[in-house]
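Engineer: Quick heads-up: structures coming right below.
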Structure P
């Protein structure tokens, strides 16, 4: 098949949507499909444009067998509200000519990744003009998150935005998303169930697996044999509910055998740095090389996965897949009944969002019960192997694409 992907975030971004879009494109190309990608230059999670991509603003490159076309965008130093919307709009505008140019290539499938939903009209139009299947993949419901977190305000604005979003979603032949709750949420936006598809994020279980020896990060951090690490690794953003991490560290400050390690970059980095200066049991690491991810995740005695109430069931954190594959237990801050709670309760602990005392208590209980933690970690690994392998997830994607393309060809004159 000829597959055109529009994804503002793309490789070599090491985390988030860019990581998954890159791995998807690379895997599809390795399976013999012709893949083109329209993307922005790398800027995430640091929210700073990669210097290597400052000029020229438009470029074409080959990345691991994938034909990548880059379009410029504006990157705000402090993203938020209106600035974030403008940021996405600049890419939607700059990428439109590149998307329309691909019509002459005659793709079989045009897959648009949201965020950014503002790119969806170009993806839909390119598909219709070329006779391709119009596919929208929703990594998170950015509009709902923005409204619930107060980034966009006003009842009238919210009502208009929701109607426009629903109308746009219903224009696509297939709308996929990464969790069953998010798939169900599409129904509230009036997307027919027959047109939805569960396309979960995946993990390379060969690259990330339980360590058989101590992580090399222990020596680099100067950790003694008795020190246990509570690890958060990911984007430092507001929707993560990260403020609870230093609060829990403060409650456990008297324990010299426990170290909180926060690894990553993002909008809340300055806040975390300020907390780390006050708390000797909180250490920060910058975003680490992808090839060391397995070793980093293996540093954890327990993984920490905070999430704000506003983002629940609108986003399923992509970092969860690596945590599970590493074979370590997870403690998540989320409400019972959410999909995150359903997954984590099988291989760790779930505590209420914003409750630092409950979080510190759950961490203390797991750290004091190594055999239970080991058993929960084994369950986490088993879940990843059964449900989240790269070949299985992307294989199901290709099967659905192939079937949908065949249906299109049957009705074409």
Structure Q
């Protein structure tokens, strides 16, 4: 679709500012009632979901032009989806996130994009990842784990590490631990090794839609070659893109797609993984945007007036992956969960998404620090999440702001509770 195809949707915005705040009946305090990082940080209506819709409508009606300043406002957004979910509480006949994505595609078509985002695209073309790391080292994280190579043999479960986990050595303990837990639960696991590539979702979010289609095709070919019936990933971005973006592009994966938290929750419930050890700790959990509200499965396009669209066809964020992480935390002896005020479909973003981390690092860091302050206000000893981009964002923020708060990936706590120790010499204590 073109941006002009959304003219009716953009004109339908009621300018009620619901996109800026946690819905009133869900807000616990004034301090943590803001929902959109962009409008909260820059405090000008154009930086809100509704403000961007107003700009988009002005562009398609020829009342304004796409300038550098307009493009910068469009890209100063993590595409976290929070505005969309809050808006639907009041008015659910359009989808803000889809329009924001279309605005970025429009920017690319008009030659308006950030140099940092073009650098990400160049990295992807050259090395198969947005970080610019050597493709020949993509599978190094799995050395010594005894995983099947799906390029030469079949496996029941295809494990997709994702770009961040494959190259961020600080996080290798998480991804290696996830595989060891899968193996301990009896899974037959294989990976693509150095042949694995980015899912393409981040490039799609930057507006480079055609390139994203190519990487979707590449991903589907690897799935077919693996012979797997299930794909498991620790990357929440990849998880959401496989569940929503791929089907929306007409590239539905021919396997069951699970996030590692869903897989582990199942195995714990089945008794295949036993939580033997106490982990005496008070924690709070951060819902990653792509694991939560953005991970709802694609429901198809509604033909006709969206005022008549049934609830089953609406993306409300309520069906995201919220329970499995909490079920796992609840299964760990000695551990107590205290929730933040903004959770589930109304969780505050970590700051790393939508190309903001690469193009506007100060804004990304500010967003992460706001979440850390909320986490600290619960009295928890540690913040737990289940996304490599969130963990990287929080790690960097914690190293600069002096907050005394431990940070864990959920997998690390399961390793402790299951009594599966890290290997000497690798990064399992990260």
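Engineer: Can you say which of P, Q returns 21.8, 65 when Rg and Dmax of the Cα atoms in Å, for residues 75-282 alone is computed?
Structural biologist: On the way: P: 21.8, 65; Q: 18.4, 58.
Derived from the structure labelled P.
Engineer: Given that Rg and Dmax of the Cα atoms in Å, derived from a single structure, equals 21.4, 74, which label among P, Q identifies that structure?
Structural biologist: Values: P: 21.4, 74; Q: 20.9, 65.
That value comes from structure P.
Engineer: One of P, Q was used to compute FRET efficiency 1/(1 + (r/R0)^6) of positions 83 and 251 (r between Cβ atoms, R0 = 41 Å, to 0.05), and the result was 0.95. Which label is that? Don't skip to the end; give the middle numbers.
Structural biologist: Numbers: P: 0.75; Q: 0.95.
Source structure: Q.
Engineer: Say we calculate mean count of other Cβ atoms within 10 Å over residues 131-138 for every structure; which of P, Q gives the highest result? Walk me through the intermediate numbers first.
Structural biologist: Numbers: P: 23.9; Q: 14.9.
Top value of mean count of other Cβ atoms within 10 Å over residues 131-138 goes to structure P.
Engineer: Output the label of whichever structure in P, Q has the greatest value of relative contact order in percent (Cα under 8 Å, 6 or more apart).
Structural biologist: Working: P: 13; Q: 18.
For this comparison of relative contact order in percent (Cα under 8 Å, 6 or more apart), the top structure is Q.
Engineer: Let me ask you something else. If distance in nm of label points 7 Å out along Cα→Cβ at positions 139 and 267 computes to 1.5, which of P, Q did it come from?
Structural biologist: Values: P: 1.5; Q: 2.1.
Of the structures listed, the value fits P.
Where a number appears in this text, it was derived from the coordinates with a stated rule and is not lab data. Not measured: the values here are computed from a predicted model. Cβ atoms are built from the backbone, for glycine too; each structure is taken alone.
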